[in-house]
Structure 1
């Protein structure tokens, strides 16, 4: 089963809000696609590559448009840890405090 961490849910909301400034339709499409790709991990949890910055085979990523969907493969579950833009600094993005 795929679950989303609170920071990952916040990432998805921020992505939606940012894109919706220009296009509500495109914002919905992008976030829906990200969710669909995460759901597909149920069948193929190892489809993504290891996150190079972490080097742990359980922490993997798939690319969706220009976003990195980062997740951890656990014994029976998959947890989405973050969704970050590919052009952003990885460590800055994943350690940043969520905006309110």
Structure 2
């Protein structure tokens, strides 16, 4: 069963455009280059602008839980650390892992 890995991020508006560019040009390609995801999607939550930041969701689809577990064991810490080092104190993030029951 495919896995949807969702990372929801509230990003400081002052660095929003730089962060989006970095995600598209560097971070997402780095995650996909692990070979453990089939696809991705980056969304901005409509009307999410507020005093704490702007909310985005980035979603990755893994072919199965075994492959996702390998990502967690082999790649996740390193890639999350790069994000933290670059944007420390400018974001809050939480992660959700889901089985895809139906998708078209």
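Each value in this text was obtained by applying a stated rule to the coordinates, not by laboratory testing. For clarity, every value in this text was computed on a predicted model and none was experimentally measured. Cβ atoms are built from the backbone, for glycine too; each structure is taken alone.
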One of 1, 2 was used to calculate helix-only ellipticity at 222 nm (-39500 (n - 2.57) for each DSSP H run of 4 or more, over all residues; to 500), giving -7500; which?
2
Value 2.0, calculated as distance in nm of label points 7 Å out along Cα→Cβ at positions 2 and 18, assigned to which of 1, 2:
1
If P(r) over Cα pairs in 10 Å bins from 0, in percent computes to 16, 51, 29, 4, 0, which of 1, 2 did it come from?
1
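For the read-out relative contact order in percent (Cα under 8 Å, 6 or more apart), a value of 29 was computed from one structure; give its label from 1, 2. Before the final figure, lay out the partial values.
Numbers: 1: 29; 2: 48.
Attributed to the structure labelled 1.
Work out the source of 4.3 here, i.e. which of 1, 2 gives that when distance in nm of label points 7 Å out along Cα→Cβ at positions 50 and 66 is computed.
2
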